[in-house]
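For reference, the structures are reproduced in the following blocks.
Every read-out reported here was derived from the displayed coordinates using simple, explicitly stated rules and does not represent laboratory data. Being a predicted model, the structure only gives us computed values, none of them experimental. Cβ atoms are built from the backbone, for glycine too; each structure is taken alone.
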Structure I
Amino acid sequence: MKVLVKPNKKETKIISYNKENDTYIIEVKGKPINNEVNFELIKFLSKYFKTNKI
């Protein structure tokens with residue numbers, strides 16, 4: 001699974017899926033400082049795929 005992350009957004013959500021390069025484009029609520037975006041992305045994807053956090 002490939003993900004293109006766009007930080008500093010109002011809310012975390014999947015914007016689109018690019019079939020050509022098999023990539024999800026996700027806007028993430030959080031700043032690219034101290035792994036804040038990474039933690040928010042993991043939290044979001046855990047809920048989206050209904051699984052436990054890693």
Structure II
Amino acid sequence: MADLTITARDGSGSFGGYLALPESGSGPGVIVIQEIFGVNAGMRRICDWLAGAGYVA
């Protein structure tokens with residue numbers, strides 16, 4: 001699992017995210033929308049749980 005930074009191609013800014021992959025390295029994807037507090041430990045746990053179930057989150 002990895003924290004990542006995505007930068008807009010038009011130079012308008014960047015934002016952080018979190019990517020959780022299943023052991024296979026690929027699978028169906030789930031987009032998890034953060035709450036107002038950003039990507040926190042609780043959001044990472046949810047993504048890790050989804051990855052454990054075979055999803056890219």
*Between structures I, II, where is distance in nm of label points 7 Å out along Cα→Cβ at positions 6 and 46 highest?*
I
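A value of 2.4 was computed for distance in nm of label points 7 Å out along Cα→Cβ at positions 22 and 38; which of I, II is the source structure? Please list the in-between numbers first.
Details: I: 2.4; II: 3.1.
Matching structure: I.
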_Structure from which 1.8 was derived, distance in nm of label points 7 Å out along Cα→Cβ at positions 14 and 30, options I, II_ = I
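Where is relative contact order in percent (Cα under 8 Å, 6 or more apart) largest, in which of I, II?
Working: I: 31; II: 39.
Largest one: structure II.
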